[in-house]
Structure P
Amino acid sequence: MIEKLDKDMIEAMKAHDKDRLTVIRMVKAALKQEQIDHKKEINDDLLIDVVNKQIKMRKDSITEFEKAGRNDLVEKTQEEINVLLTYLPEQLSNEEVEKIINDIFEEIKPEGMKDMGKVMGLAQSQLKGKADMKEVSTIIRSKLQ
């Protein structure tokens, strides 16, 4: 995935695709910053974490832009998210996510909201990078209540 990021950066430079190049450079800078701040090795797992953080930031921005009526910025930010999504593993469908969560519930047998941490911990280990963890959390909360 790291190699794909580097290849895509070169392709974006050659194609003079400034928007895509900007997003790729932001990801590379965030990767480097994570490596320096937390003394982590740059690998695919770190890339997935960084890309997920970048997507979350942009989704929050879209919410704010929609409140302000700035549709031009909503579209631009959505395009950035689309570029970022190419660096994540294939996203699971809602049915697949539900099945995994049901399997986790069978394994842990939670007794209420007090077991939310146990369920989320296991869900995160199985679904990280493959599903939106905010949605996973919402599904788990609804099942626990």
Structure Q
Amino acid sequence: MLTLWILIALLAGALMPMQSGVNSTLAQSSEGTIWASFISFVVGTISLFVVALLTRQEWPVMAGLKQAPWWAWAGGIMGAIFVATSAFLAPRLGAATMMALFVAGQLTMSVILDHFGWATFPQHSINLWRVLGIVMLFAGVLLIRFN
């Protein structure tokens, strides 16, 4: 099962630079990155709705949603920032530099989230190996950017 999860994560990761390029192309045809991002979210929302219907997902219970902490609703805002930023940066930085920076930022925040056990993540303390991993990622950013 772990192998399947790894393959799914690799596939999802591979889609990220493609999504940035696709949204950047849409931005050129739709008067900018904000509209392209909006269109991307509308298409994504419709897609998820269709999948929910086809897989007969239960409708969310309003009482449960009301009990979610305020910050649990911020994922959509974070996604919008990511999509708009990637559509804007793709033609300016190129896929490799942009994604290297994204991954470095993602891993840095992941280590912080793990250290404090925030947002349902299990707690894993920061240690020398994790810090070295972050440093090596930033070194990778420099190697990719300035080759």
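Please state which of the structures P, Q yields 0.70 when FRET efficiency 1/(1 + (r/R0)^6) of positions 37 and 69 (r between Cβ atoms, R0 = 30 Å, to 0.05) is computed from it.
Corresponding structure: Q.
From which structure (P, Q) was log10 I(q)/I(0) by the Debye sum over Cα atoms at q = 0.18 Å⁻¹, for residues 21-60 alone calculated, if the value obtained is -0.45? Please report the intermediate quantities before stating the final value.
Working: P: -0.45; Q: -0.55.
Answer for the origin of the read-out: P.
Match the computed value 47, 43, 32 of Cα extents along the principal axes in Å to one of the structures P, Q, and report its label.
Only one of P, Q returns 47, 43, 32 for Cα extents along the principal axes in Å, namely Q.
Any idea which of P, Q comes out highest on mean projected area of the Cα convex hull in nm², for residues 45-124 alone?
Checked P, Q; max of mean projected area of the Cα convex hull in nm², for residues 45-124 alone sits with Q.
23 is what came out when relative contact order in percent (Cα under 8 Å, 6 or more apart) was calculated for one structure; which of P, Q is it? Could you put the intermediate results ahead of the total?
Values: P: 20; Q: 23.
Attributed to the structure labelled Q.
For distance in nm of label points 7 Å out along Cα→Cβ at positions 53 and 109, which of P, Q scores largest?
P
The value 0.10 for FRET efficiency 1/(1 + (r/R0)^6) of positions 29 and 117 (r between Cβ atoms, R0 = 30 Å, to 0.05) was derived from one model only; which of P, Q is it?
Clearly, the read-out refers to Q.
Quick note: the coordinates plus some simple rules give every number you see, no bench work behind them. All values reported here derive from a predicted model rather than from experimental measurement. Cβ atoms are built from the backbone, for glycine too; each structure is taken alone.
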